[in-house]
Structure P
Amino acid sequence: MTTWLFDLGNTRLKCAPLLADGGIGDVRAVAHDAAGDWLAALPDGEVACIASVASMARRTALLEALCARFVRLHCVHAESALGPLQIAYADPSHLGVDRFLSMLSACGGGARLVAGVGTALTIDLIDAGGRHRGGRIAPSPQLMRESLHARAAQLPVAGGGYAAFADDTDHALASGCEGAALALVEQSLHAAQVLLGEAVSLYLHGGGAPLLRERLPTHVWAPDAVLQGLARWHALRIA
C-alpha cells in the first residue's frame, strides 16, 4: 500500500513517501503558487496523511487535488496524548499541528527543547517522559523584517549580515531580528534546564532555521520534523 505524507505550511508544501521501515523517503518541496501550479506535480497513491497550518483556501485546494489521486485521506490534528507525547494544552485544538507533530518526532531522545523557525518562531519543551511542559510563539526573523518594512518602507526587507554591533542599517536589522530569535531560544533552553533540573537538548527544524544554526548551541537538526512526526503518527494511528 503506497502512503504519502504531506506537510502544508504557510509558504510551501513538503511531501515524502512513507517507507516500509516507517521512515520517510526523498522529500519534495514546492512553494505555493497562486496559479495552482504547485498542485500539478502531486504524487498518486493509496493513502495520504496531511498536516496543514496554511489558509483554508490552500488546504481546500490541496485536499481536492489529493481526492483525485488517493483512495484514503487522513487529516491530522493535535491530540491530547499520542504514544509517549502528552501535551500541556487543555484544548488540543489550540495547538498547531506542526508543533504537535514536531514534538512527536522529537519524543524518545530525552528532554528536548523543540524550536521551529518558519513564519513564526515556536518553542516547546518536552521532558524525558514525553510530557509537554508548554511553549512560546514569536515572530521569526523574516517576519520581523517584513513587519518593520510594512510600517517603515525605508527599512529594507532583506539583506545585511549578523554582527554583535552593526555598522549599517541593513546589518543592524539582520542582527537585531536574528539576535532576538537567538536570545529567545537560548533563554528558553536555560529556563528549561532550570525547570527540569537536567540537561535539555535543542531539537531544531524549519525553513528559517539554517540562518541561525551556526550561532546556536549544539543541537539536533531535523529539517523534516513535521514529516517525521507524520510517519510516527501513521505508525501509532494507522499501521
Structure Q
Amino acid sequence: MAVPQYFLRLWQTSKKVLLFLFAAHFIYIIVLKWVDPPITITQLVSWVSGDGLRRDYVSMEEISEQAPLAVMAAEDQLFPDHNGFDVKSIQKAMNANEKNKKKLRGASTISQQVAKNVFLWQGRSWLRKGLEAYFTFMIEAIWGKKRILEVYLNVAEMGKGVYGIEAASNYYFHKPSKKLTAAEAAKIAACLPNPKKYKVNPPSSYIIKRFPWVVRQMDNLRGDKEIQNLIDNSPRKLKAQL
C-alpha cells in the first residue's frame, strides 16, 4: 500500500523543522559560552506574572569568591567532579520520593539547574526532564565548569523576581556582589531550594537555621583542590598573577 503524498510531504517538512531547531539550539549554546542569555522563560514568566524582574549580569571578576563557594556548598558539592549528573543523589531522591510522594525531593546538579533555567521552563514533566538531560550534556561538553558556574550565578532565582547574585546582593545587602562576605553569600545560597518562600534579609527561620551549615560546608570545601581551582583560576586571579 503506497503512502499518501500528503504524509510524505509532512514527514519531510517535519524532518527539516527538527533539523533547523537542532542547529539553532546548537549555535545558541555555542554563543552562550561567551554571551549572557538575553532572557529566560522563567524570567519572562516572573515579569509577566507581576513578580518583577531584577537582574544584572556580571562576570566572575565582579563576584566575591564567597558566592561561587557558597552555592557549591549549598547546592552541589560534587560540582567539579561529576559530568553534569550526580547519579548517587538521583538514586537517593528517587528512593525518598517513592516513600513520600507528597514531599518530593530533588537532586539536580548546578549544571542541570543551568540547563533548566537558561533553555527550558519550570515543571516536572518527563519531556522537560529529557530536554534538561540533553542541554546538561551539551553545556558540560561545550561550556565547561567555570562558564556553567558563572551563568548559574547570573540566572538562578535568588528571591521573588530576583535573578542572579548581583541583583540579590544589591537587593538584600545594598552592595555589589564583589563585596559579599561569607555569611552574606551563605544566606543567599541558603534560600535556593525555594527562593520565593525563604526570605534572606531579614532572614526567615529557615535561613537562620540553614546558613550556618552552609558556612561550615564552605570552610570544609576551601581545602578541596578542584573547588579551589574553580575559584582561584577566575579571570580576577589570572590577572593578579600576570
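The numbers here are math on the coordinates, done by the rules we state, and not lab data. Small disclaimer: the values here were computed from a predicted structure and weren't measured. Cβ atoms are built from the backbone, for glycine too; each structure is taken alone.
For the reader, a short list of remarks on this structure follows.
- For helix-only ellipticity at 222 nm (-39500 (n - 2.57) for each DSSP H run of 4 or more, over all residues; to 500) computed as -19000, the structure of P, Q it came from: Q
- Answer label among P, Q for the case where Kirkwood radius over Cα pairs in Å, for residues 180-219 alone, calculated from the coordinates, equals 10.8: P
- Parent structure of the calculated result 18, given that relative contact order in percent (Cα under 8 Å, 6 or more apart) is the read-out and P, Q the choices: P
- Among P, Q, structure where Cα Rg over 2.2 N^0.38 Å, for residues 68-115 alone as derived comes to 1.33: P
- Source structure of the calculated read-out (FRET efficiency 1/(1 + (r/R0)^6) of positions 4 and 44 (r between Cβ atoms, R0 = 35 Å, to 0.05), 0.30) within P, Q: Q.
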